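Given below, in the form of structure tokens, are the structures.
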Structure P
Amino acid sequence: MAALVRLVSRVALAFITLMPSLGNAQAWPQRSVKFIVPLGPSSGADITARLVAERLQSRWGQPVIVENRAGGDGLVGIAAFLGANDDHTLLFAPSGSYTAHPYMRSTIPYNANDILPIVRTTVTVVTVAVPASLGVGSLGEFVDLARSQPGKLNWSTVNGINDFQFMALVKTTGIDAVRVPYRDVVQAANDLGENRIQIYCSAYATVRPLVESGKLKIIALTNTARVGFLPEVPTSREAGFPALEFDGLVGIFGTRFVPPAAREKIEKDTLEFLQDPKIAERVTATGTVVKPGTTAEFIASIEIQKAVAAQTAKILGLKVAE
């Protein structure tokens, strides 16, 4: 009996000694984390993702890799994210990458309920830009110009809700302009600077270098409020075109493969470092507004965006995909 007691004691002691390592085995992350961005390099979400990845990598002690998977109206990135079936693969994206899909596509090759918002990081400043050489000083002036030259002006936007809302602008104003699709948002900005397209709706971060060089002019924001670093630029609603209004909500999303405890950790750690004034300064310098939000706040703001998309669908005469 004494021998049995000693054996049980040794096993218990070994288990107690092992407990910290078992706890560590359940910690998250256990390995490198991947952010999939459904837009190309130098897009607003991409720039923010890299700043966030840098800070979280330092905090977590694991690499945080940003992978750009642009194309297919956001479907390429979403497919890669959902198809990973992995608790270390996250989507870092504007919610607008998918909120308009039910109206823009006849079929949707994924279940939107599988995309779980975790934390809002920023609100992209989405601008409406024109070539400086076009001589247009406001959104109203562009509409007047387009009406006077039916079929002669080209427009483009970033894929997603940007496209959707601009279609509503085209319809409500009755202008006849040609949509030019791009996979690479940077190329669209360059073509705008050369007057190959005449109006472009995208993140300010994408067009900022050409604005500062004098090639482009910002004539409106799609955001619901003006921003401090572009104080003279009106919102689309202030300019008289509310059909174009939406906020570019950006954040981190997971799937059911990411355990609740891991999602809570991502939310907590992200919210904490976004309170750092130095981080806010760096993000703002890229042309983005820091607007952290909890999981609940992120979900609520996405629901508002979905309502905007539904209203736009009515304007365009579109129904939800079956």
Structure Q
Amino acid sequence: MVDREQAPAGAGSGALYYDTERQFLIVEGVIARGIPTFPLAPRPKRRSRAAAFDSLAGNTTLGIHLSEVPPGKAKPGHRHLDEATFYIVSGKGWSEVRQHDDAPMERVDWQAGDVMTIPSNAWHQHFNASEEEPILHIAFKNTRLLRRLFNSRDFVYKNDFRFDDRYNDEPDYWRSRRDEGRVSTAPVFPNVIADTVVPDPEAGTGVGIRELSMGGHLMIDHALLEIAPGGEIRAHRHLAEEAMLVLQGSGRTRLWSDDGREATVEWKAGDLLSPPFQVWRSHHNTGSEPVRFLRFQNNFIELALGVRGRTISLDGAGLPDRWPAVIEADRASFGDGGGDE
């Protein structure tokens, strides 16, 4: 990979530039091509090299970081309050994880093609099992949302709260999996590209989906989607920031807005695509093999509005209509409100 410390400056210009404060190569635009060979820049505080894609499509709440673990090395161990899931792009290694400081460390092995979650605020450290080859993984987080809400790095990285309801050092946690219809719950999905999908004709032609419930996450949603040759995911838009990591096949995405702007983006395996928030999009398979991609969304808006789980995003219905049926509640049946006599 190529180090690129100097790049055109100008956040918001669609440029590639190095942010010295964050120690990240910042990538803008809508698509980042060739993630397995994408340029990386030094990130001394994590003893690695990295690139950040969390400015794609003007996103402000969905963190996306591509980072490297050098041969025979490990990243510094740490905790973070944010929800995080990562896909192993290349290499082989393991993570050591625990929730409570007095709990034994649990080793979780993984390799290229696996997707793994880190439950909120669980202590973890990533290790490279090879003395010759680096590890490359791409993480999807809601860090930027928490930092914006609380304006505090320490709140995210030095918080004592433990989410025992999500992960409490259960001895079988890292080997568990539960399948219910098209939803599968597990902390790790090995070789995720080969997992089964369930046909979803309402989403389009030749579309299948496997929803991945991971780490007890409430905001970051994960799914494996398939589009058959000649198929398409119908026009829709989301109340969520979104990114698609293409694992197999090739296709194109049409983007358009209500004010007449339009663009078409071609993509293939290894590319990362982030359609802009609330912009209409449709995805088409233009190749001869099924397309498979991982979709990550930060659905905190739907969660906050109480519309999550409905088809509001896929159908592009927009924000919920909350015009009340009555202007003032009738309090007559509750007396005069005088309290106890």
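No value in this document is a laboratory result; all are computed from the given coordinates. In this text, all values refer to a predicted model and were calculated from it rather than measured experimentally. Cβ atoms are built from the backbone, for glycine too; each structure is taken alone.
When relative contact order in percent (Cα under 8 Å, 6 or more apart) is calculated for each of structures P, Q, structure P comes out greatest.
When helix-only ellipticity at 222 nm (-39500 (n - 2.57) for each DSSP H run of 4 or more, over all residues; to 500) is computed for each of P, Q, which one produces -1500? Considering all the candidates, the number was obtained from Q. Identify the structure, out of P, Q, from whose coordinates log10 I(q)/I(0) by the Debye sum over Cα atoms at q = 0.13 Å⁻¹, for residues 96-279 alone was calculated to give -0.73. Structure P accounts for this read-out.
Taking percent of Cα pairs over 19 Å apart, for residues 56-159 alone as the criterion, the highest value among P, Q goes to P. Given that mean count of other Cβ atoms within 10 Å over residues 104-111, derived from a single structure, equals 15.5, which label among P, Q identifies that structure? This figure was derived from Q.
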